[in-house]
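Presented below are the structures under discussion, each in the form of structure tokens.
Just so it is clear, none of the values below were taken in a lab; they were calculated from the coordinates. Keep in mind that this is a model prediction, so the values were computed, not measured. Cβ atoms are built from the backbone, for glycine too; each structure is taken alone.
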Structure I
Amino acid sequence: MNSDFELIRYNDRLPARIEIMQGKCDVRNHWHKEIELVYVLKGELKITVNSKSGFIGEDSFRLINSVENHRLYAENAKCMIVDISYEFAQRYEPLLYNSVFKISGRSGAEEEIRNLLWQLSRTVNGSELSSLLQYSIITEILHTLLVQCRHENPTISKESEPVQSRHAKLAVEYIEQHYREDVSLVTVAEHLGIQPEYLSFRFKEAMGITFSKYVLEFRLERAMDALMNKNMSIEDAAAAGGFPSKRTFIAKCKQAYNATPFKLLKQRKDAPSA
């Protein structure tokens, strides 16, 4: 089954993205670096993780580990999806890359996380101060996961992954660490010890997007985040995104979104958020 890569965009200065889905839900098979929690508020949801399907009902949740392929489907349900930043979690657990989260009801973690997710759902569409409460709840969920649910997973190794996924994920990690530098297909391929043409093919196969488009979108999101959430000038935001000048930032933004950075900023600020 094909699986698309999703680049998560965060809002409200939170180390997570919170989304409410209501009605018919049909999220195609995809993967991302974030740790995901899917909490059903009403109805029943079918979740497929790594080709294994199951159902969760009202006031239940499912944890999806980083880079796991997953799909969501419901005819009529209401659910909350919380994607916790992998980089944020890695600050507190450097060996996160060799870990997997498993929730056992016997430890009390399941009930604790369920209650925290219910509390988090109550903050959606609240006041500006709601983001403070959301931040507190998200960090408490992460603390519970790291302390009670983290396990070493020796079966997760670069050698055991499909080759296309392995090279794509290593390339993504390199881009995220060096996007302010001269990141090109050639430099990343050299870093991985493979041919650029091979990396280009494998990257597109695994991610569903070309290497150059991914780098551009990643840089644009970092620059827009600096502009929207850090109150930087457009010159500083361009530098934060790895662009050589504000002129390049503006041109690339128009190319990708058919809008200037400030027009895009207004659109995002006017859009309803969690």
Structure II
Amino acid sequence: MFYKRSCIKIYPAVAKTLFVLILLLCMTAYSQDTLKIRVTEWPPVYYQDKSGQWTGLDVELIRIILKRAGLKASFDDRPWIRGLKELEYGKIHIMLNMSKTKERSAYTNWIGPIRKDKNMCVILKKGTKILPIKSIEDLVTMSKKYSKQFGLQRGGFYSKKFNERLKTDPEFSEHFADVGDIYTNVRLTLYGRILGFVESPFSMAYLIKNDQRFKNLSIHPFRFKKGDEIEDIYFGVSKAGVNKYTLKKIQDAYEKYKKDDTLKKIVRKWNNKF
């Protein structure tokens, strides 16, 4: 017994419609119009102005890069450690003000270096006797002497050597408090709960000058030694959240601006503000 083979006749108009739909689906898979950028109140790197718009050094840099790439930015306020997790899983597309590490490179593509940060420093309560700190070891010595810790921001990267010791040396790490955010470190320092905290002088100099909450703080003259401090600052792009097509557009835009010094001019402008 023979069966008649059945077939479906597709009319040209239907075939054309199906082709267009498939093409649109492919374009959607590769096209990302608006990217989510993690920010928070941390001037002058990123902060909201009086009108509620996000501004700051890194905000201006990412806006101009994305504009040249034909993309838009959506700014989402997130704590640092939560931002890293959302970057890893693709819920946040880009994080600014990042240092490049092996651990973060597992889930991050890097744009940059965007700029250089100054050596990390110690922030103390104003009026505090200048502690004799000339090395990282002296931080431990002072912590033992006064039975108080120095504050760090949870999830922060300070230097390869410093972070490695925090991870592998309990006798070293016990002298540093893992604090959720910079403002908690400020309060703990002012209340005398910790000796001070480690932070970038770039932002701290601006905040001490412009924010009343920081006016009773001072910057210790000690700096991490050359080669043991953060130098290059990058923008981190989520491997899970940003496809290769969009990533290339961002990278190409960065390379074009890098050649004509546009990014350096923006950095100099913000450095000259304080």
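Observations on the model:
- In terms of relative contact order in percent (Cα under 8 Å, 6 or more apart), the structure with the greatest value among I, II is II.
- Structure responsible for 4.3, with distance in nm of label points 7 Å out along Cα→Cβ at positions 73 and 145 calculated and labels I, II on offer: II
- Which of I, II leads on distance in nm of label points 7 Å out along Cα→Cβ at positions 57 and 113, largest value: I
- Source structure (of I, II) for semi-axes √(5λ) of the Cα gyration tensor in Å, computed value 47, 22, 16: II
- If distance in nm of label points 7 Å out along Cα→Cβ at positions 137 and 241 is computed and equals 3.1, the structure in I, II: I
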